[in-house]
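Structures incoming, each one as structure tokens.
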Structure 1
Amino acid sequence: MPNGYFVQPYLFLIEVLFGLYMGIVALRIIMQWAHWEYHNPLVQLIIRATQIPVKFLRRFIPPVGRWDTATIVLLFALAVLKLLLMALVIPSLLNVVVIIRLTLADVFSLFITLFCASIIVEVILSWVQPHSNNPISPLLSRMNGPLLRPIRRRLPAMSGLDLSPLIAILGLQLLSMLVLPLLKGGL
């Protein structure tokens, strides 16, 4: 890949395409962790979009406990492949230690982003359609519940105002600021 004019569009395309699919794979992991309703349309979309590679990997990688390790391996493999494709134009990425650190940082950052975005979407849906039969609302509630419930228990009553999503997002961002520099090192 020649340096110059096409480098930024190439990196952008790699980042977006891999980021979207890695997000779907990460949602499949969250789906299992949060016990999402199998018949939900969004769950069906996630399963269909990831079924072929996950099914292939399950031939070689058995589950560990209740965790689908094939899906976890797929997520990390996609992160490594993304970095290797980026290394075609950024040769400094062709280092095993750098690839491992950036892979861990990328996956960690992805989960932080997914949880922050899901909390924001849940809050917006609660304002727009608080008692609707939106198929996404119960999924978001199950996903964010373990983060928001402990905060809600400790917060004093605020006249009907729920600040737990704001505190959870601040906590996730703070965690990201503390962990990502350690994962990336001096990169």
Structure 2
Amino acid sequence: MSVRVLALVGSLRAGSHNRQLAEAAVKHAPEGVEVVIYEGLGEVPFYNEDIDVEGAVPAAAAALREAAGQADAFLLFSPEYNGTLTAVLKNAIDWLSRPYGAGAFTGKPAAVVGTAYGQFGGVWAQDEARKALGVAGATVLAEAKLSIPGSVVRFAELHPQDDAEVAEQLPAVVAQLAEATAVAA
């Protein structure tokens, strides 16, 4: 059985190190696990209950929900903006948390990893994302963590997929997600 992990990247920047980290997850995914990077988070409108109406959900939000519905687990890549998670990542969590109690995250494993310029690698943002995922109904793997500090310097000339720490630790996080899907099934 193959496990499908949907990767949500919290940065829209073309040269995002978190996007590159997600690419590394695709490349280094353990056998039997497919990591799929969701494209299009920038097109999803801010969550508004007035537009979250059956039959009239904006196309970009409906596409996100459809992709999430096909996922067995979630891996969020969170940079840190002003000490917290990005609006684009929080917005994705908000859309996928609805309908309340039956959103796409409900009962599915999720983990949060990331890299940031600061000395702690974005841990505050990742903690906030874990909290929001838990409230949204995901089974958050609190022990599945990877926070890489100093991204601007560390990945200036090296793609994260070629970094020894990433190549070792990121597949371990993905493997934990895959194992958790077997428990959830």
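Just so it is clear, none of the values below were taken in a lab; they were calculated from the coordinates. Not measured: the values here are computed from a predicted model. Cβ atoms are built from the backbone, for glycine too; each structure is taken alone.
Computed values, structure above
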{"quantity": "Structure from which -0.51 was derived, log10 I(q)/I(0) by the Debye sum over Cα atoms at q = 0.12 Å⁻¹, options 1, 2", "calculated": "2"}
{"quantity": "Comparison of 1, 2 - label where Cα Rg over 2.2 N^0.38 Å, for residues 79-118 alone is highest", "calculated": "2"}
{"quantity": "Parent structure of the calculated result 4.0, given that distance in nm of label points 7 Å out along Cα→Cβ at positions 87 and 135 is the read-out and 1, 2 the choices", "calculated": "1"}
{"quantity": "Comparison of 1, 2 by Rg/Rh (Cα atoms, Kirkwood Rh), for residues 23-70 alone - largest value held by", "calculated": "2"}
{"quantity": "Which entry (1, 2) yields the derived value 2.2 for distance in nm of label points 7 Å out along Cα→Cβ at positions 39 and 143", "calculated": "1"}
{"quantity": "With distance in nm of label points 7 Å out along Cα→Cβ at positions 7 and 31 derived as 2.1, matching label from 1, 2", "calculated": "2"}
{"quantity": "Origin of the derived value -25500 (helix-only ellipticity at 222 nm (-39500 (n - 2.57) for each DSSP H run of 4 or more, over all residues; to 500); candidates 1, 2)", "calculated": "1"}
